[in-house]
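J.: Next come the structures, one after another.
A short reminder: the numbers here are calculations on the coordinates, not readings from a lab. Because the structure is predicted, anything quoted here is derived from the model rather than measured. Cβ atoms are built from the backbone, for glycine too; each structure is taken alone.
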Structure P
């Protein structure tokens, strides 16, 4: 069983969060359960240990039904980044993301006081006062759980439920890239979770448009050798792209699944794989550029800017992403076959 975070790490975290300025916690723009739970846990630690007010800021949209249910049933409040004044005097903590990444709304030139993430380091962050990057972990929620355990404070049921669901969603019920640390954290949290609220989150109700989107995604899916790709029309929320990629990877004929869809002025890309010898994050960074993508061995995501006012811009960009991906995976020469 993995041990909790060293006391020196918790002490360093609290020192970095000190001072009179209120804390602004920034997850990535379209936060998933892992990012939301991690942000909620850091806010709780700041309140309980430092009596410090904290705001969780949102730069994008929470669209997935399960994620919206998580906000509702676990009382996680978000404020738009646009409503805040972020400057050099702001006390900012990034969770589940890193400075300079395209997936967060931290203004250029502002150095966060704290960065906690389970993704590999994408740059040199020596200027960040407190940095905790553990890419060997399956979820950022696991890192925050270890801080809560080390602090020896009472863990609220709603927070335990959030952290448990964050780990579960990020690792697909501990079946994808989960480590002994993730398992230990989930085992610690489960007795404190609200099982009824957890069930409501996991089985969140969805509107008819959700099924229409999946219908379109399946009809548009094309198989290229060991890769299945679905280029979607305009999606209602960015997370739909990740949902489709996860769903398509269940196809027994492929080892890679990619979903691509436009939302606003961005093209969102999600890549999934069952291969153990190739890093999906590295592959997608080669396709999109190092600042536009990131991920782990089996999961990756990214986005690129498009001009939504230009006819065909999204379709052209999506086709380019598809072609570069297929070339990297050596599947470009294979005749395409429709999924259905």
Structure Q
């Protein structure tokens, strides 16, 4: 049994009310570690729901309070991280999900720290991890760390979720689906172009952040109609229902995504995925078996026309066998144990 601290960002609750991939992963990992008998403390917003001991400095997730003052958000985040590390002597190991925000504190911690960075590495981010290199860094895909040389890399653990309860459908209702965030990097405009070309309905279940309003107004809004419908940001139950009945899930990203959480959720519902093969995508989708990995957005059209060659039960099996919360917890448990064994030598 280990005494483990999980330090989450306080922008979203754990689990999040709606959108929040990182927060959902933290929730799943925390709950699985508690089930295994570990003594886990979760540092998160006060409205989080957990079986672990919850410690918080703020009663509600900052996003739910609609706080836009970045100075206040940063100040609260620093206070939140500082409080967690102030209690470090109570733990065998600390698992920090705040990345560069807390890396300087983690670098100087007395207890061993594991950092999972949930974003993409660029040269600036990599340099920070190279210089503040005492924490052990875990990647969420192999592709994520290809260009992050000489960091203190402890291993790769794929994100996982408890998806056994997700609804599965062996048939679909003939619509295309896009889920996530409306932004240029997520490539929604490519999905719309494919839907229009094939004259197929497209449902868009996605959030819109103020920073992406210009993209929305220029690339998305002019094409919304009865056939191309934006239904807003939906909860997990509604999202899963949409996935289980979709013909296929379109993921035409324009950036090297470190891990596509919506991809494993879609496959768990039996919905095949068509995604541009940037970043982690080829590690998640079995090309030709659980969907199609494409090189260019224009390829979506021909692959959509072939989507019924994919067996929906194969999609679910692949997701549950390779991206479960249990498998994720297995990976982190091994890394924790290895680090603590080395520290005791």
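J.: So distance in nm of label points 7 Å out along Cα→Cβ at positions 41 and 289, computed for just one structure, reads 3.3; which one of P, Q is that?
T.: P
J.: From P, Q, which structure was mean count of other Cβ atoms within 10 Å over residues 145-152 = 15.4 calculated on?
T.: Q
J.: Oh, and also: If FRET efficiency 1/(1 + (r/R0)^6) of positions 105 and 177 (r between Cβ atoms, R0 = 41 Å, to 0.05) comes out at 0.50 when worked out from the coordinates, which of P, Q was used?
T.: The read-out was computed on structure Q.
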